[in-house]
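See the structures that follow.
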Structure P
Amino acid sequence: MSQNGSVNICRSEKLYGECDKDMVLLEYNGLKISIDALKNSLIQVGIKSGDSIFVHSDIGVFGKLVLKDRNKLLSSFVKAMRETIGEEGNIIMPTFSYSFCKGEVFDVCNTKGTVGVLNEFFRKQDGVMRTIHPIFSSAVYGKDSEYLLDIDMDSFGNGSIFAKLHKLRGKIVFLGASFSSTYLHYIEQSYGVPYRYMKTFRGKIKNIDKYYECESTFFVRDLNKNVILDTTRLEKYLLDNRLMNKVLLGNGTILMVEADVLYNEVMKLLDKDIRFLLKSDR
């Protein structure tokens, strides 16, 4: 279970201004991408009201910026996601930071995430809270926030944010981002792959005005076993078997795979080839 005070109440920023649905955000080869166009793409890829989505993002790939106001642009992406999942859904965005592994204090409110501009923007918004995991923290918004925030210190264990996503039958979304998810490490740990091992990191967490000592376990790769993640085969397998949806938007793509489908399929693939997720030695 989570440690006391895990539900942080850091001061957040409200979404910047009002964003018109037909406001043009980006453009690619004459195609104008508005909030409505983005919402339609999210719906087309398989996201609906009430869904819990874990979002990896790289919004710069979709096209040339038309809306120059950075905050309004990022707010528009958040707005599109919020309106698509509705009041009954949840948005989870990784805000991972690895400074804790280097001996630095993890400040729940102020340590910056290192996995995208949109993710960092999202974690500061009104109603969004951050899990206290010092390495693999996530920003959480939605109906099940209390449940999602109640994580433990095993990065990919049964009490992790990834296990919570799995239990909620959530969906993993790649919003312009390439296909690669830390959720795969949760599957690897569940399976017990031999090319990773459990390592414990110790340090301090600052949660608002309180400091405390913490131990966090991380299923790290064995550097002596040529462990290089390569999801190319998995992506092709999922798309070829219609287990992952793909929608083109401008110059980029949106991918969506259900968390339980990904878990079950990778488990079967690892049974056949324990190095299926790794770059081939050949």
Structure Q
Amino acid sequence: MARVFVAGSAVLDFVYRMESLPVGGEKFQADGLDLVGGGCAANAAVAVQRLGGHAQLLARFGQDEVCDLVCDDLRREGVDLTALELTPGRSAVSSVYVDAAGERQIMAFRGEGLCEVPKPCQFTADAVLADTRWEEATLAAFARGRELGVPCVLDGEAPVSEAMMRAASHIVFSEQGLDDTYRNLEEAHRALGVFVAVTRGANGVDWIDDAPGHLDAHLVVVKDTLGAGDVWHGAFALMLAEGRTTRDAMRFAQAAASLKCEGAGGRRATPTRDQVIEFLKERDQWN
């Protein structure tokens, strides 16, 4: 079983479902509510577990009810929580609005009084994945990943610092993350000299490794895009941990994220490995 060490954010999401996203200072009525764990790193760790890997998560929490709820959920998913950092502060929470087309709007509280510098990372893993929400943890995890000689994947969501990009072996930007750092993917590749990609939702994925490439998105009925990018990154890192090529890893990640979008409830709709492989085989994209 491939091991992925994941560093970054873990939150509690209040996910409100409604016909259209709210605008203006009024009262709004939601059609439904899901209370679910979220955060880029935590969602990716759950994806690694469901897709057949082993995930260890480095995240930070306050010692409060939010921590208890989120960690109980992560334990049920099988995520290794031995690297967590707990302080007497307040854990992160988000309110997420999802409209009838599956698009989402997020109001995030990043927490307060949380750990700033994690303990030294001494994990063993086959790949490292980190987001941009806790830079000190990302840099520490990547430093250990370089010691181990394993892929270090950065989930490049804005804001993305130069230090984090320089520490990674693979960078997968969101469109906002790329716009926040470079004018285009070609400029990013020239400046950084590593594998770079940008996920564009329904417009697929562009990348540059030895040469540029593009992977189309799958046509699916979208119910909820919340967490789809996190699932993409978790699936991609897991495939690299298993020794797959970057192209195969992207193909697998694209399918996993597409299947997640077909289900509602944030990361609750994260697919299993069997579901992803069956999805790809139906399209003659896996062997």
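Details
- When helix-only ellipticity at 222 nm (-39500 (n - 2.57) for each DSSP H run of 4 or more, over all residues; to 500) is computed across structures P, Q, the figure -8000 traces back to P.
- Per distance in nm of label points 7 Å out along Cα→Cβ at positions 99 and 235, the highest-valued of structures P, Q: P
- Calculated for structures P, Q, distance in nm of label points 7 Å out along Cα→Cβ at positions 187 and 219 is largest in Q.
- Structure (P, Q) behind the derived value 2, 10, 17, 21, 21, 17, 8, 3, 1, 0 of P(r) over Cα pairs in 5 Å bins from 0, in percent, for residues 51-162 alone: Q
- For relative contact order in percent (Cα under 8 Å, 6 or more apart) computed as 22, the structure of P, Q it came from: P
- Distance in nm of label points 7 Å out along Cα→Cβ at positions 131 and 267 - structure with the largest value, from P, Q: P
- For 1.00 (Cα Rg over 2.2 N^0.38 Å, calculated) the corresponding structure among P, Q: P
Each reported figure results from applying straightforward, stated rules to the coordinates on display, with no laboratory input. Bear in mind that the values here come from a model prediction, so they are computed numbers and not experimental data. Cβ atoms are built from the backbone, for glycine too; each structure is taken alone.
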